[in-house]
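J.: So, here's a batch of structures to check.
Taken together, the values in this text are just the output of simple stated rules run on the coordinates, not laboratory data. If you're wondering where the values come from, they're calculated on a predicted model, not measured in any experiment. Cβ atoms are built from the backbone, for glycine too; each structure is taken alone.
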Structure P
Amino acid sequence: MPTIFKTPQELLKASGTNLGATDWVEITQKRINLFAEATGDHQWIHTDPEKAKNGPFGTTIAHGYLTLSLTNMFLPDLLQVTEISMGINYGVNKIRFPHPVPVDSQIRAHGTIIEVDEINGGVQAIVQLTIEIDGVEKPACIVESISRFLN
């Protein structure tokens, strides 16, 4: 269940808010292969299960940028602003990939609002998203996602 703010101005007071965690999502080989098709990144550690069995991870792994791109799916599950004309994915600050995501893993995002500022026509929020892998201590990805919510 997302944390819902009625207006961008309500969001201004939310710096430091823990947004909780999303539901788990399975990272299947099909999802990995579709990402490889979309991006042209067909490296064997992602797309060749037979070769990957003997590779450094013992199986195929998700692309780091696949994991990163899923933050765009997770963010609305954590945070919503309802009375806006538009929400914009403005970019990201720091991105790290501390642990690979093996195929058939379950991942989810945990979010914290770390900064909120007024901008011309609305509010800009920076949310730290930590992508967790079920059963793994290290996170798969840590990113500071920048969103703009316009009046």
Structure Q
Amino acid sequence: MLRPFKEYLEKKGLKAGDQVVYFGCPGTCTPFVELLGFAVRGMDLDQVFVPYVDESKAQKLKLVSDIGMQVAGTARISNPKAVVVMGGLSMPNVPVKMEQVKTAVEKYPDADLIGICFMSMFEKTGWLKAMEFDLLIDATINPVDVWK
């Protein structure tokens, strides 16, 4: 999922300082956002994580030496070139609805809309009928082996 994400942003011509905003669930989506951010660290983008759709709680992603990308400090969203919706938002029992996410991302009509999910969550929850992604990455985790 990392290579196609990076390739897409590169082909779209994003350059240093351009903003990418990720909307996702705190805790469960955060490590995946940090992983995606790490994949494009060499592009020197301004990357921001928004928990759920609460932009007042937006956090900047920062490269920490010998650690990777980390959420570190408040951020302001300004004219993003890409908006990423994480599939965790479509999971049952998440305190936001698809309509809220759609309203949040529609504020940025000039940004490419990217969806990243696992196990066809956007399809299973009907989000693909309501949101038109410019890029959709749907990863599969199969099998999952658990050892004693």
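J.: Using the calculated result 1.6 for distance in nm of label points 7 Å out along Cα→Cβ at positions 23 and 111, pick out the matching structure from P, Q.
T.: P
J.: Say we calculate FRET efficiency 1/(1 + (r/R0)^6) of positions 7 and 55 (r between Cβ atoms, R0 = 25 Å, to 0.05) for every structure; which of P, Q gives the highest result? Walk me through the numbers on the way to the answer.
T.: On the way: P: 0.00; Q: 0.35.
Of structures P, Q, the maximum of FRET efficiency 1/(1 + (r/R0)^6) of positions 7 and 55 (r between Cβ atoms, R0 = 25 Å, to 0.05) occurs in Q.
J.: Of the structures labelled P, Q, which one yields 32 when relative contact order in percent (Cα under 8 Å, 6 or more apart) is computed from its coordinates?
T.: Attributed to the structure labelled P.
J.: Additional query: Comparing mean count of other Cβ atoms within 10 Å over residues 63-70 across structures P, Q, which is largest?
T.: P
J.: Suppose mean count of other Cβ atoms within 10 Å over residues 31-38 works out to 20.1; of P, Q, which structure was it derived from?
T.: Label of the source structure: Q.
J.: When Cα Rg over 2.2 N^0.38 Å is compared over structures P, Q, which one is greatest?
T.: Values: P: 1.14; Q: 1.00.
Comparing P, Q by Cα Rg over 2.2 N^0.38 Å, the maximum is at P.
J.: For distance in nm of label points 7 Å out along Cα→Cβ at positions 15 and 119, find whichever of P, Q sits highest and give me its label.
T.: Details: P: 1.6; Q: 4.3.
Ranking P, Q on distance in nm of label points 7 Å out along Cα→Cβ at positions 15 and 119, first place is Q.
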